[in-house]
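*Asks:* Next come the structures, one after another.
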Structure 1
Amino acid sequence: MTKICAEIIGTMILIFLGNGVVANVILSKTKGYNKNGEWLTIAIGWSLAVFMGVLVSAPYSGAHLNPCVTIGFAIIGKFNWNMVPFYIFSQLIGAMFGSLLVWFLYKDHFFETKEGQDKLSVFVTIPSINNFFMNFFSEVLATFIFIFISLYLTTEGSLFFKENKYIIGLGSLGALPSALVVLGVILSLGGSTGAAINPARDLGPRIIYSIIPIPGKVKSNWDYAIIPIIGPIVGSIIAAILYLFLSS
């Protein structure tokens with residue numbers, strides 16, 4: 001139960017801060033409002049959200065916070081398959097809670113915002129150009145890069161002193177490598193779809209958006225939802241298989 005709770009809390013923090021920076025940038029009359037949006041601010045905000053979510057949950061659950069991470073580690077044998085459904089369900093619940101907190105915090109600004117698409121953008125990813133194949137390929141590729149690099153991340157190193165070898169860690173900075181990978185992926189590969197790279201990050205908030213009362217909101221765009229859900233999973237599977245091949 002400790003691991004499950006840690007995944008819920010960690011993912012909640014991830015989505016609360018990640019979707020929160022989007023709300024701060026695009027909703028009317030916020031302190032961070034920018035009518036043209038601010039991609040760099042959003043990318044940095046999301047990477048810091050990853051850092052903080054991982055920081056809190058890593059000691060207890062390993063800080064997956066993403067079904068793709070869970071599936072990837074299970075494929076390469078570093079995570080028990082029996083725990084995969086529980087982790088994924090926890091991540092989905094955490095994402096729903098996080099997006100609900102964003103709505104509570106920015107409720108007045110949702111009322112002030114006239115553009116319905118902007119309200120939807122706070123919760124889910126939206127492609128810049130609708131092209132099913134290319135949008136799907138973008139999510140597969142972005143998640144492949146994210147997971148493949150993540151599988152090589154380490155927070156431990158070796159320090160040699162005379163004839164002795166000491167294992168040293170990064171402490172709280174152990175959450176930094178994952179955050180930097182996310183920052184790089186969003187900045188470089190997020191221009192097409194926003195780079196969900198996390199099915200729970202899109203599905204959980206999309207469910208919440210569908211049921212909460214937001215004036216003037218547009219449809220939840222469920223027709224597109226399969227792309228940020230299935231695309232990242234496919235990308236993570238390919239990344240894990242390649243990792244196993246290269247490690248054999």
Structure 2
Amino acid sequence: MEIKKLLDELVGHSCRIFERNLIGVYLHGSSVMGCFNPTKSDLDILFVVESAITDIQKKMFMDVIIALNDNAPAKGIEMSIVRSEYCKNFVYPTPFDLHFSNMHLNWYKSNPTEYIEKMNGKDPDLAAHFVITKNRGIVLYGKPINDVFGEIPSEAYLDSIKRDIADSQDEVIDNSIYIILNLCRVLAYVQDRLVLSKKEGGEWGIKNIDGKYQGLIKEALACYTSDQNIVLNHSLALEYCKYMENKIGI
């Protein structure tokens with residue numbers, strides 16, 4: 001399914017299910033940052049509601065998400081439903097009413113009742129999602145971004161993105177492109193307070209990180225923006241992670 005059509009359907013169903021409780025629907029992530037790759041990117045969406053949604057509404061909405069997820073890009077839909085009070089008056093980690101990504105697909109399909117009951121809580125990742133939304137996000141429906149999202153403290157954003165690369169040495173072999181480029185964009189924020197995509201982070205890294213690792217970053221960047229797979233020098237990748245963690249302060 002064409003992405004615009006999929007997003008239009010998501011907006012239409014969310015309006016139907018949540019009615020006047022729906023404040024807005026916001027697109028963030030790679031699809032608004034100029035580096036979307038259908039084979040390697042997901043669709044990142046925030047749904048903001050005024051007050052708590054019911055379990056019946058959650059079930060209706062999750063059934064829509066699952067149906068549309070079959071026609072989404074390879075990595076699927078990643079979405080969170082958050083109440084407006086936590087968007088305007090930021091809390092960290094941020095409470096959410098419902099979340100979905102491909103990693104939860106089997107759980108929902110095997111036990112939707114348990115999923116609806118337990119898929120809520122607090123998510124440190126939302127700090128990063130909110131910052132990207134405020135800096136680069138697109139309104140798919142509802143109120144303007146600056147009317148909905150308040151200020152996110154820099155220490156909350158930094159903690160959020162640091163968590164994403166905290167286990168880089170353990171993950172770089174199996175998730176190399178993501179880790180290599182993410183380390184660049186975290187360091188870009190630490191050093192220059194830049195909010196970057198993975199692609200932009202890689203480009204920043206090529207200019208600003210020790211030349212010994214430029215080949216590694218260039219290869220990760222080339223693979224991220226194409227369909228090719230990375231051929232990883234394991235020892236260099238692990239050394240790079242240690243170097244970057246030291247520079248970042250982990």
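*Asks:* Using distance in nm of label points 7 Å out along Cα→Cβ at positions 16 and 72 as the calculated read-out, with 2.5 as its value, let me know the right label among 1, 2. Walk me through the numbers on the way to the answer.
*Replies:* Details: 1: 2.5; 2: 1.8.
Going label by label, the one that fits is 1.
*Asks:* A value of 55, 35, 31 was derived for Cα extents along the principal axes in Å; which structure in 1, 2 was it taken from? Walk me through the numbers before you get to the answer.
*Replies:* Numbers: 1: 67, 36, 35; 2: 55, 35, 31.
Derived from the structure labelled 2.
*Asks:* Match the computed value 17.1 of mean count of other Cβ atoms within 10 Å over residues 24-31 to one of the structures 1, 2, and report its label. If you can, show how the numbers build up before the last one.
*Replies:* Working: 1: 17.1; 2: 22.5.
Source structure: 1.
*Asks:* Right, something else. Out of 1, 2, which has the highest value for mean count of other Cβ atoms within 10 Å over residues 40-47?
*Replies:* Numbers: 1: 19.5; 2: 23.0.
Largest value of mean count of other Cβ atoms within 10 Å over residues 40-47: 2.
*Asks:* State the single structure among 1, 2 that was used to calculate mean count of other Cβ atoms within 10 Å over residues 80-87, giving 20.6. Let's see the in-between values first.
*Replies:* Details: 1: 14.6; 2: 20.6.
Derived from the structure labelled 2.
*Asks:* Using distance in nm of label points 7 Å out along Cα→Cβ at positions 56 and 240 as the calculated read-out, with 2.6 as its value, let me know the right label among 1, 2. Show your work: numbers first, answer last.
*Replies:* Numbers: 1: 2.6; 2: 5.3.
The read-out was computed on structure 1.
*Asks:* For mean projected area of the Cα convex hull in nm², for residues 32-135 alone, which of the structures 1, 2 scores highest?
*Replies:* Details: 1: 8.9; 2: 6.7.
Across 1, 2, mean projected area of the Cα convex hull in nm², for residues 32-135 alone peaks for 1.
*Asks:* helix-only ellipticity at 222 nm (-39500 (n - 2.57) for each DSSP H run of 4 or more, over all residues; to 500) was computed and gave -22000; which structure, 1, 2, did it come from?
*Replies:* On the way: 1: -22000; 2: -16000.
It was calculated from structure 1.
*Asks:* Can you spot which of 1, 2 the value 23.6 was calculated from, given it is mean count of other Cβ atoms within 10 Å over residues 176-183? Intermediate values should be presented prior to the final figure.
*Replies:* Details: 1: 20.2; 2: 23.6.
Checking each candidate, the match is 2.
*Asks:* Of structures 1, 2, which gives 29 when relative contact order in percent (Cα under 8 Å, 6 or more apart) is computed from the coordinates? Present the calculation step by step, with values, prior to reporting the outcome.
*Replies:* Values: 1: 29; 2: 18.
This value belongs to structure 1.
Values quoted throughout were computed directly from the atomic coordinates according to the rules given, and no laboratory measurement underlies them. Quantities reported herein were computed from a predicted structural model and do not represent experimental measurements. Cβ atoms are built from the backbone, for glycine too; each structure is taken alone.
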